[in-house]
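Every number here is computed from the coordinates shown, using simple stated rules; none is lab data. Keep in mind it's a predicted model, so treat the numbers as computed, not measured. Cβ atoms are built from the backbone, for glycine too; each structure is taken alone.
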Structure 1
Amino acid sequence: MSIKKHRLLLGAHMPIGGGLEKAIERGQSIGCTTIQLFTKSNRQWHAKPLSQHEIELFKTTAAHSNISPIIAHATYLINIASPDKNNEKTSVEALAKELARCQDLGIHYLVLHPGSHTTGTIEDGLERIIQNLNHILEKVPGDTVISLETMAGQGSVLCSNFEQIATIIKHINHKKRIGVCLDTCHAFVAGYDLRTAKAYEQTWKNFDEIIGLEKLNVIHVNDSKKGIGSRVDRHEHIGKGALGLEAFELLFNDKRFFDVAKILETPKATEAPFTEDIMNMEIIRSLLSKETRKTLNIES
């Protein structure tokens, strides 16, 4: 019986300027073992169809890299919970296209902000998410998993609590194609504490009982500029915010999550976009225990 080999799955969101494959090359150049990217411009609805050359170049670059898994993030414009019929229709069409792009590119996880009920009710918003996800997953067959992101809870944004995500998952027909991305900053400002061993264990106990740890397939690794329960979504560098270093020390030495992709979405300076990513990854590596380093085959 073979023993499963683990490795440190840590990376950051990488830009796609110059070609989708450039994101992989950029991640590789700074020591990422996993990355997140947009498969199209995040600022507009329209996306030019991918050519066969682009698809093959991306897959070849990925195959010759140390980057796996590659995570895609859906554009922030999408709101499949919207009570506005035009916005809902546009959002559903856009998400279906993004899911299809992931299928073409061989990307296994697509992170999605579940949506905002705006002028409607929470219940109606959740129902629209469920109906639209079922429609999209039926329309776009394959094995790419839509990972619902835990949100900070600003305004009318849905899924800042585990119960709402569990409600959505319960009513999804293709359950193997739905998962969860936990954002440490979002969870914290939504009221889930991760700062001490006791609080950390309680939060994950709640997650497991309400959603199930088996549904967790991506973790966004961000400190928070704001305090617990503030519902204000402001990311900060690791150890520089209200979460502090212990939360990340607990997370990165937790055997349960060794095989879950962990993606930095910490602030970046426009003139040196990767300097902060390198700094944050070095901080995280410094938090790894001797036992974790041995398990992940990391040289001291």
Structure 2
Amino acid sequence: MRALGCYPRLPLVLACMVLAAGAYPSVMEFYQQNLAALVIFILAAAMASLARSWHALAGFLLALSTVKPEIGGLMIFWSLLWAAARWRKRYALIASFGVTLAALMVAATIALPHWVSRFLGAIRDYQISDADLPITEVLLPRFAGRLATFGLICLLIILLWRWKGSEVGSKAFNLGIAWVAAVTLAVLPKLAAYNQLLLIPALIVLLGRWQDILNGGTITRSLAKAALASQVWQWIAALGLAVCSLAISPRLARSAAEVPLYTLLALPPLTLAAVALLTVSRRFGSGNLPPAPR
């Protein structure tokens, strides 16, 4: 919220925190003890540091996020490109990132020699043994999905290049974060739900420009509402299932346990499509995000 220039009242912030912690990706993250939430939190802290012009701290945090490069890779690329565009003003981010990453590499090599070759070998074995595919290849035929993945990455690079000179909190910077988050989820070769926590900034951008979306075209409104409805469905269905479990048998409740997940696969592509249409919408004004509805 700080990075995107969104400043709602405290009760709304607390309510959103409870809803986010109660979403299925968060619950799955808690039980699996994965590092995705930690890395996403570090990325959020890095973006918030940029909002305060703490460039050295942002670079340090971005280097820490390389513990899961598949999640933070595109956000790191966007941040370094943004910093390089105005080197004299933002050089501390690149310097801090480089020094911290080098220190991590050296320390890791001292602690575990030859870890790089073993890590690359583990990645190769993981891709062979793991059955997950990117969402683009799940929703489209294999070749079309790979082509869509390549096209999304190329489009993202073009957009980020155009927005590299933007200021933190501006329309372009906010869209850059939203695009990076949505594209990462679309091309990530892992359908694990806990990675969808990365969609939070994209959803904040959509909510922050909700009035512009309502004034936009029918398709833009429909996609934005569908994206938010896909998330809201998880809460509504889970709440309904929890209430029903008080009256129905455990066996019947377990048979309906996946009902809240019916929209899980639809959320990332719908969010990406809504952000894309919001980007080209003529009604999308410039400047910072307005305060959230109170």
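Here is how the numbers come out for the structure above:
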quantity: If helix-only ellipticity at 222 nm (-39500 (n - 2.57) for each DSSP H run of 4 or more, over all residues; to 500) is computed and equals -23000, the structure in 1, 2; calculated: 2
quantity: Highest-scoring label, criterion being percent of Cα pairs over 36 Å apart, among 1, 2; calculated: 2
quantity: Structures 1, 2, by percent of Cα pairs over 16 Å apart, for residues 186-249 alone: label with the highest value; calculated: 2
quantity: Relative contact order in percent (Cα under 8 Å, 6 or more apart) - structure with the largest value, from 1, 2; calculated: 2
quantity: Source structure (of 1, 2) for distance in nm of label points 7 Å out along Cα→Cβ at positions 162 and 242, computed value 2.1; calculated: 1
quantity: Ranking 1, 2 by mean count of other Cβ atoms within 10 Å over residues 18-25, the structure that comes out highest; calculated: 1
quantity: Structure (1, 2) behind the derived value 15.9 of mean count of other Cβ atoms within 10 Å over residues 146-153; calculated: 2
quantity: Distance in nm of label points 7 Å out along Cα→Cβ at positions 122 and 194 derived as 2.2 - corresponding label from 1, 2; calculated: 1
quantity: Highest-scoring label, criterion being FRET efficiency 1/(1 + (r/R0)^6) of positions 98 and 266 (r between Cβ atoms, R0 = 41 Å, to 0.05), among 1, 2; calculated: 1
